[in-house]
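Take a look at these structures.
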Structure I
Amino acid sequence: MKLIFGMSAIISLFSGCFADVVIAKIPEASGICYAPKSDSLFVANDEGTIYQIDRDGKILQKKRVGQYDLEGVACSKDGKELFLVDEESNSIVVLNQKTLKIKRIIGVKKKYRGIKIFKSGKHGIEGITIDGSDIYLSNQSSKKWPKNHSSVIAKLKSRDKKKLAIDNIIDHGFIDVAGLDIYKGNLYMVSDKQDLLIKYSLKKDKVIWSKKLPQFAQEGIAFDNRGFVYFADDDGAVLKYRVEEFGL
């Protein structure tokens, strides 16, 4: 298996003022994804609740999933499933996207080549996105590879097994990566502690750039198909920007 190493990138500042809009107030919003079939967004919070909102922030439905510390959510493009990550148990909770009922639980093995990537609680799974049959998971850590609990992204190959092994890792070189999404073939990450938006080319296996974000508690990122990007703010909000403001 190929080991993927990220490349350090020049950190640049966005110029001008952001025309950010808080479109929803959701307590401890910790993850967000866009569902193209319903043209809506799903937001997870730390207290085990999932929200469905429209692109203007109106709450369409809300459901408490259970006693989970939800730290990320990914939407399947076919409109059938949601993939939520529980930091405490290092597991993926799969929901029916329409009913928000639990379909199954997927366990995640903690080690890759003998190095522990995930640890229950503080260094557990923090972010998730999916691409075809691939699942990408981040952990919120300040350590660099190859130390235990290194700040990396783990790639898993299948969604159908009860417990999945890490197939590969992306060593991106940043800390505290809390949210992930794939947009136009690139993997975008947000670092909460560093207030960064990071663009990683999956094709070239390297970081393209990283840019400073306004200061807020970035815990999730999602792109829709209409030219907008959304952030989950752990301080209790969902923010919406035009992608042009980020030079995308």
Structure II
Amino acid sequence: MEKTDDRQFKFGLLGKNIAYSFSKGYFSSKFSDLGLSNCSYENFDIEDISEFTEIIENTTNISGLNVTIPYKQAIIPYLNELEASAKAIGAVNTIKISPSGLKGYNTDAYGFQKSIEPYLKNHHKKALILGTGGASKAVAHILKKLNIDYKFVSRTAKNNGFTYENLNQRIIEDFTIIINCSPLGTFPNITEKPQIPYTFISKNHLLFDLIYNPEKTAFLAQGEANGATILNGLRMLELQAEKAWEIWNA
């Protein structure tokens, strides 16, 4: 976006209970660093996805949105078009708004792939995905692309996956990547963590938590204590945000 453009460009984050959000601070700093005084970013904290239509109708000069929990899937019927990967994943976290309509993208997948790839080793062939929300769909999409077998873990064994009660020594030792896509452990509830048998985690494991606040969740701390490699979601968030910015400016 050219600094000489005197039009106003509004961007924002659509979600629920998002005062803590990474995105507003990230983009506000980015606009300041780039000298883009004609760009602004705000949170659209809504109780129900039906309020989305009002945002689009009543917000002038809105050019793009990020989408977070719990609306990454619920937003889809409100869009005119889906980019191919967003359609394949079944979840949207970025919307480009133009005179031709609203187009949905998924930049979570890009952010996840680029952040996890440097940590993958030859023995990382199977992954457990903790949670079944919108972000977990992007994670599954990339694991499939990387030829890594995966199973979802949830309370009710969705998508032919495991329940938390199913998890045992054999499963944990066999699935050497464990990715937390649930909100458990997010600030301020920093003592919470997914209920998995941590005893069987070892130095062969890679634990990835999509949460970035706190920097080291209870899930990651427990994995690290057992010798696992750990990675939080901050880099993924930065990468998906930059990809969203690229889309908005294309």
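When distance in nm of label points 7 Å out along Cα→Cβ at positions 220 and 236 is computed for each of I, II, which one produces 1.1? All intermediate terms of the calculation are to be shown ahead of the outcome.
Working: I: 1.8; II: 1.1.
The correct label is II.
Thinking of I, II, which structure, once semi-axes √(5λ) of the Cα gyration tensor in Å is computed, gives back 34, 18, 16? Before the final figure, lay out each step's value.
Details: I: 24, 23, 16; II: 34, 18, 16.
Answer by label: II.
If mean count of other Cβ atoms within 10 Å over residues 148-155 is computed to be 21.8, which of I, II is the source? The partial results should precede the final answer.
Numbers: I: 21.8; II: 18.6.
Label of the originating structure: I.
Which structure, out of I, II, was relative contact order in percent (Cα under 8 Å, 6 or more apart) derived from, given a value of 15? Of the options listed, only II reproduces it.
Name the one structure among I, II that helix-only ellipticity at 222 nm (-39500 (n - 2.57) for each DSSP H run of 4 or more, over all residues; to 500) of 0 was derived from. The value was obtained from structure I.
Could you figure out which one of I, II the value 22.0 for mean count of other Cβ atoms within 10 Å over residues 84-91 was computed from? Structure I accounts for this read-out.
Comparing distance in nm of label points 7 Å out along Cα→Cβ at positions 60 and 124 across structures I, II, the highest figure is found for II. Using distance in nm of label points 7 Å out along Cα→Cβ at positions 68 and 156 as the calculated read-out, with 2.6 as its value, let me know the right label among I, II. Computing distance in nm of label points 7 Å out along Cα→Cβ at positions 68 and 156 on every structure in I, II gives 2.6 only for II.
Bear in mind that the values in this text are calculations on the coordinates, not laboratory data. Nothing here was measured: the structure is a model prediction, and the numbers come from that model. Cβ atoms are built from the backbone, for glycine too; each structure is taken alone.
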